[in-house]
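Dropping the structures in below, format is structure tokens.
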Structure I
Amino acid sequence: MKNSLFPLIILFTGYISSYAQNKAVLYDFQEIPQALMVNPGMNTFYNWYAGVPFISGIYAGGATSGLTVNDIFAADGLDINQKVRDRAVNALSKRDEVNGIFQVDILNGGFRGQKDPANFYSFGMYVEGYALNYWPKDLAILAFEGNADRLGQRFDLNDLNASGQFINVFHFGINRQIKNNLTLGARIKLYSGILDFNSTNNNGYFETIVGENNLLRNTLVSDMRLRTSGLDALIEANDNGGGIGSLLTKRGFFGGDPGLGFDLGVTYNLNKQTVITGSILDIGLLYHTSDVTNYTLEGAASVEGVEIILPEALSDPNADFWEDLVNEIEELIPFEENSKNYVTLRPIKFYSSIRYNFGKQGEPTEACDCDIQPDSGDRSLYYLNSLGGQLYVINRPRGPQFAVTAFYQRRFAKVLALKATYTVDKFTASNIGLGMSLQAGPVNLYIMGDNLLSYGNIADSNYASLQLGLNIISWERN
């Protein structure tokens with residue numbers, strides 16, 4: 001029973017945890033090879049690169065809408081129960097959410113084709129984990145205030161909507177300059193699922209009205225499910241005091257749930273100074289087949305509590321009326337478990353941008369430190385400045401989410417590049433980000449962060465992310 005309740009506890013308490021997949025600063029940051037991961041069709045100017053294992057790409061982010069940790073736990077002298085009531089239970093809607101993500105590159109590299117220099121190949125492996133939980137509005141009201149003063153109100157079970165995943169991803173991509181003004185890219189991804197849980201598309205309601213035989217009549221109509229893969233094995237390994245590391249490794253290297261995905265990207269030069277880009281990421285799915293446990297609650301029941309009819313009830317002094325009531329409810333709405341396999345879709349992401357380059361700092365020549373032809377349309381690295389805008393969309397269970405970004409990038413020769421961004425989305429309208437790429441010989445170091453104004457008090461922030469990495473880059477032609 002303990003293991004059965006554990007996933008449910010995760011879902012109801014997940015809103016207090018901390019996911020921000022919009023890599024606005026990294027996108028189209030051409031000096032950084034990892035920008036290929038958010039647009040496989042980005043123009044590439046290096047001959048090859050090799051990410052330092054485990055530290056070539058480290059990313060972590062979190063976002064929450066409508067509420068911050070500081071709103072509840074700040075030492076402001078207010079009663080915490082009143083703050084929960086005013087700022088969470090009564091203020092949040094079922095579209096408010098909290099999410100968190102981390103991503104670590106285990107291996108990342110790329111090289112230009114020797115026979116056909118127009119082709120650039122990239123490959124690697126990374127682990128990623130994310131969790132997403134929408135605020136269960138009606139269920140929070142029911143839990144915090146009860147139903148005594150809300151007769152006739154239907155509490156919507158669809159408000160429960162949460163999901164999370166931990167996977168290992170193997171990827172291989174090809175980037176090709178089709179014409180001087182057009183570059184296309186594609187990447188194939190093989191997923192190995194380690195852990196998954198999701199409770200979405202729930203339906204039903206709970207309602208209390210005046211009863212006929214008792215004071216109140218409670219009605220529950222439910223079509224709810226929680227699907228899990230890999231969770232029970234991790235709980236068991238934890239309870240047994242070891243083996244979690246080997247279990248994660250086994251499931252991460254094709255011993256878990258198999259999956260397949262694709263990324264597509266494009267860069268098109270309208271002219272020598274104006275560039276548009278676009279990419280679609282994670283068009284894919286996972287088939288969950290190993291260590292699957294699903295929990296369902298399906299049915300309908302109306303009960304008026306314990307019904308005792310006198311004097312007939314006195315004829316059986318050993319009758320257990322409460323047990324009869326529980327058995328009646330469980331018979332009408334059975335709580336069941338099964339191990340049926342299931343499919344989940346990856347959260348599809350879309351990026352696009354328009355960029356204007358100006359402030360010429362040099363002209364490419366045939367002996368330049370890149371593999372772009374001298375008359376190539378994209379000469380971004382040969383301009384001191386880039387100015388433009390970006391659009392980001394991610395598919396979510398309650399509909400797509402959008403973010404709009406304005407950016408300015410400044411280059412200092414070929415040693416240092418800085419990119420500043422201003423992003424507006426559902427989490428914040430004052431997100432200022434900054435990224436730096438430093439090139440010291442063949443060594444490339446980059447670091448970037450979002451919503452920098454909030455770093456003074458992360459607990460009072462609705463959004464924060466940090467990314468950094470270390471690469472070895474060859475800019476010279478063979």
Structure II
Amino acid sequence: MAKAAVIGAGIGGIAASIRLAVKGYDVTVFEANESFGGKMHEFWLGKYRFDAGPSLFTLPKLVDELFILAGRDPSDYFTYTRLDPITHYFWPDGSHLKAYAEPLKFAEEAEAQLGVPKQDVLKALSKSARLYKGTADTFLHKSLHKLGTYLSADVLKSLQCLPDLGLTSTMHNANKSLFKDQRFVQLLDRFATYNGSDPYQAPATLNIIPHLEHGIGAFYPKGGIYNIAASMVKLAKELGVQFRYNEKVDRILVEQGKASGVQTNSGRYKTDLVVSNMDIVPTYRHLLPNQPAPEKTLQQPRSSSALIFYWGVKKQFPELNLHNIFFSENYKTEFEHIFKYKTISPDPTVYVNITSKLEPADAPVGSENWFVMVNVPHNQGQDWQELTAVTRETVLRKLSRMLQVDLAPLIEEEQVLDPLTIESRTSSFGGALYGSSSNNMLAAFLRHPNFSNKLQGLYFCGGSVHPGGGIPLCLLSAKIVADLAPAPKV
């Protein structure tokens with residue numbers, strides 16, 4: 001039976017293992033940490049449960065597809081609910097808005113709370129939907145590095161969308177041309193952070209992202225985001241996939257121009273193909289030190305990272321939802337700090353995720369589990385101890401002011417995650433959450449392909465390669481890998 005090695009049990013690696021097992025491979029997943037999930041893991045602080053990493057769940061059909069592919073009923077493994085509203089937005093001037101899932105309801109809320117004409121909102125969302133539907137099959141579901149992609153019927157749909165894709169405009173300029181209200185422009189610009197980019201540099205193409213939430217929907221899986229990975233691992237094991245935890249891969253074995261297996265501290269494993277779910281930079285630097293690396297690709301500007309405070313808060317806030325955003329006064333200045341000055345703005349936008357709103361057991365009675373995140377630059381040698389201390393006080397002042405409460409005395413449990421820790425735990429180069437950023441019009445084409453041009457049998461999935469970071473795109477990278485991998489010889 002043909003063998004496959006998957007390096008890393010992140011969401012992309014788990015999905016790749018399932019697809020390869022269904023395809024007929026004997027799959028082994030090697031994970032340096034003690035368990036699966038990568039950035040998607042959970043932990044407890046006292047009586048408070050936290051999802052450590054991703055907090056937003058879109059395109060759940062990509063998870064369902066894995067179970068259906070294996071002949072299972074997805075609902076036997078995990079279930080999810082559609083969020084409505086999705087996010088509660090707060091601005092420094094005291095205004096606020098609930099982002100309802102349905103376009104019309106969202107548009108009416110924008111008009112009622114911000115004075116934005118609802119027809120303008122509906123027009124923007126309609127355009128986002130049209131562009132997403134016209135481009136996703138080409139640019140997200142297939143390799144951009146194979147000629148066959150450009151010979152498919154889907155390309156015709158994409159070509160028809162080209163004039164409206166905004167390749168030569170920035171996301172911010174496109175939004176500013178549609179809306180006069182700077183608060184609503186800021187809300188739309190925020191979607192650039194979904195792949196760690198700067199709306200003042202990223203192409204307007206990223207304005208397809210709102211369709212994911214207001215066209216398809218945002219969801220919450222029962223048991224938390226971590227349950228996505230847990231249910232997938234359960235399926236993988238049922239399909240015969242082996243998981244070897246605490247077994248770090250030291251080298252990808254190469255013989256006669258072909259990836260022939262992996263070497264760990266426990267020995268050498270010969271396989272017919274190798275899939276790296278590890279960040280592309282350490283994959284080349286550490287696992288393929290004797291192979292020529294694609295230096296231009298590896299040196300693409302990195303995405304942003306995150307500074308996260310996990311707080312057990314002994315109070316409930318009925319005005320807050322699962323997802324909450326507290327905006328900064330000056331968004332452009334905030335992104336300049338991240339991408340130009342490589343530091344944290346003195347007035348950052350703050351994201352607060354509270355899963356106990358939907359999972360009461362995640363916090364004690366009368367309390368809430370707060371996942372408090374600020375977008376920050378990836379690690380380039382900054383003094384994170386100092387930046388964390390300063391930003392913590394800034395965030396506390398901001399939230400206390402906007403919620404009209406003294407928050408600090410309410411925090412009874414706390415843990416912090418910074419880019420250095422993200423890098424050490426997940427091998428994400430510099431702690432960048434999404435690999436390279438999308439801060440230029442060609443970024444999508446400059447990401448590393450899902451296969452090696454030099455070594456036969458070597459493939460790549462995860463957030464640092466095509467099509468990008470985040471749960472849906474990591475799952476799609478695994479799909480592309482499985483589609484590219486040859487059927488195993490019987």
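Readers should treat all values here as calculations from the given coordinates under stated rules, not as data from a laboratory. Worth saying up front: this structure is predicted, and the values here are computed from it rather than measured. Cβ atoms are built from the backbone, for glycine too; each structure is taken alone.
Here the criterion is FRET efficiency 1/(1 + (r/R0)^6) of positions 395 and 467 (r between Cβ atoms, R0 = 30 Å, to 0.05), and among I, II the highest value is seen for I. When helix-only ellipticity at 222 nm (-39500 (n - 2.57) for each DSSP H run of 4 or more, over all residues; to 500) is computed across structures I, II, the figure -3500 traces back to I.
Suppose volume of the Cα convex hull per residue in Å³ works out to 142; of I, II, which structure was it derived from? That value comes from structure II.
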